[in-house]
Structure I
Amino acid sequence: MQIAVCDDNELFLREIEEQLQTLPMVGNIFLFSDLDALLFSVDEGRRYDAVLMDIDWNQGDSGMDVAEELYKLCPDTKIIYVTGYSERFSQHIFLYRANLSGYLTKPVDTALLRANLRKVADTLSFQRQPSVVLRQRGAPISIPLREIYFIESRGHTIEVHTAGDTVIAYERLENLLRSLPAVFFQCHKSYIVNMPQIQRFQSADILLKNGETVPVSRARYAETKEAYFSYMGQSF
């Protein structure tokens, strides 16, 4: 994997580089002590699988501001926030539009760093998985798993809501769930949500990255939230 680390502390950059070099899933490592330099590299065409982003900077913008800019430029890049002030920022990280994958506190625990990057690697692998095949009006239709936001049951049919369209097919929700990877979770008797597409939990539903919401039943709210935080790799 291509990893970028952004922090204004040179000592931390050297320390985290040494930690990253011990992890087998890590390929090239790019270090930035300037936020503009990171954005310039992306503008020039460089792409990163994950960015370890310090939140607190003395350069005007915060790491959360730049993570939001990165989302506009390369929405597939995963952001793992790193901070020495966990209580100060933990309530703000979901207010910014970013492809958030994890949250680490300094000094960074190598086991947690490994777990967060393993999750990124698993997600990349998931994105290369074959599509799910359904039958629509008797004809097979292939839907890439990564494009699915949620699946809704309506009587004898299901509606698969994707990035570009809604596909209606004759299938039972529980049968389809058995054929899907673990990142798909049944949050309601009539809904399955794709956890990589979750932006945040709300009081009675889930806000997805495309702006749509999916209901969560009272009986499954705690279980769904637990499954999501397990997917995220760390409870915030």
Structure II
Amino acid sequence: MAHLLKTEAIVLRKLDYGDTSKIASLFTEELGRISVIIKSGRKSNTKIGLIVDPLNSVQVVIHNKETREIQLITQADLVLSPTVVKDDLERIKYSSAISELVFALIPEHEPNKKLYKGLKRILALMNDINENPKILFVRFFLFFLKEIGYELQFNECSGCGADLSAEREVYYSSHKGVLCPRCREDHVVFFDLSQELLQILICLNDKKKGILTDMKALDRIIYFLEKYLSYHIEEFKSIKSLHIY
């Protein structure tokens, strides 16, 4: 049975469909990730087609039918269009990477209100010119890993339980986790983490403010997180948006 559903949503992506329509992927508060069709969405004067645009936060009315893979969107009102993001290539890059993570790794029709609120908040922060987009992206990446069940533990050695803050170097093993120098000898290590990188990860994970760091260190952390995720989820290879912009 079909019914009308009003819900908040964030637009993850939008593609042409047929001669006149668009297909959009929305992450909604009520239904999780869904696909919707925007009839006549390719016409320049279509209000819904203009409002339902990637990275926008919207209020939509959906003609929802559970047996249908693609739902029909009948109304859309703009909540937030991140104009600062859309005028800044760096912000577009990291906002698109966030959107890509959700689109690629969150199954359809699985509501997650905490993830929805986190996504909405991080995109709003991306639109704040005073916020660093790369730091925001790493913060969201860590939050996202926790929400999908792959939270990283940084504070103590996974082998012996030693406090890692006292170690000059720490290491990551795919099979065991973060290790101290003594435990690394017993495991295959695929990533070396300096104490600097470890402390940055801990600060970002704990959402501490005022982090001043070398942007190259953040690049290395992003590389590590991508490799970590690709080990745990075989179909995940990398975040394409990071390499396009």
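Numbers at a glance
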| read-out | value |
| --- | --- |
| At a computed 4.7 (distance in nm of label points 7 Å out along Cα→Cβ at positions 49 and 201), which of I, II | II |
| Given 15.0 for mean count of other Cβ atoms within 10 Å over residues 9-16, calculated: source structure among I, II | I |
| Read-out distance in nm of label points 7 Å out along Cα→Cβ at positions 81 and 177, computed value 4.7, structure in I, II | II |
| Highest-scoring label, criterion being Kirkwood radius over Cα pairs in Å, among I, II | II |
| Winner on distance in nm of label points 7 Å out along Cα→Cβ at positions 41 and 193 once structures I, II are ranked, highest first | II |
| Per distance in nm of label points 7 Å out along Cα→Cβ at positions 17 and 121, the highest-valued of structures I, II | II |
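Every number here is computed from the coordinates shown, using simple stated rules; none is lab data. Keep in mind that what you see is a predicted model, and the values were worked out from it rather than measured. Cβ atoms are built from the backbone, for glycine too; each structure is taken alone.
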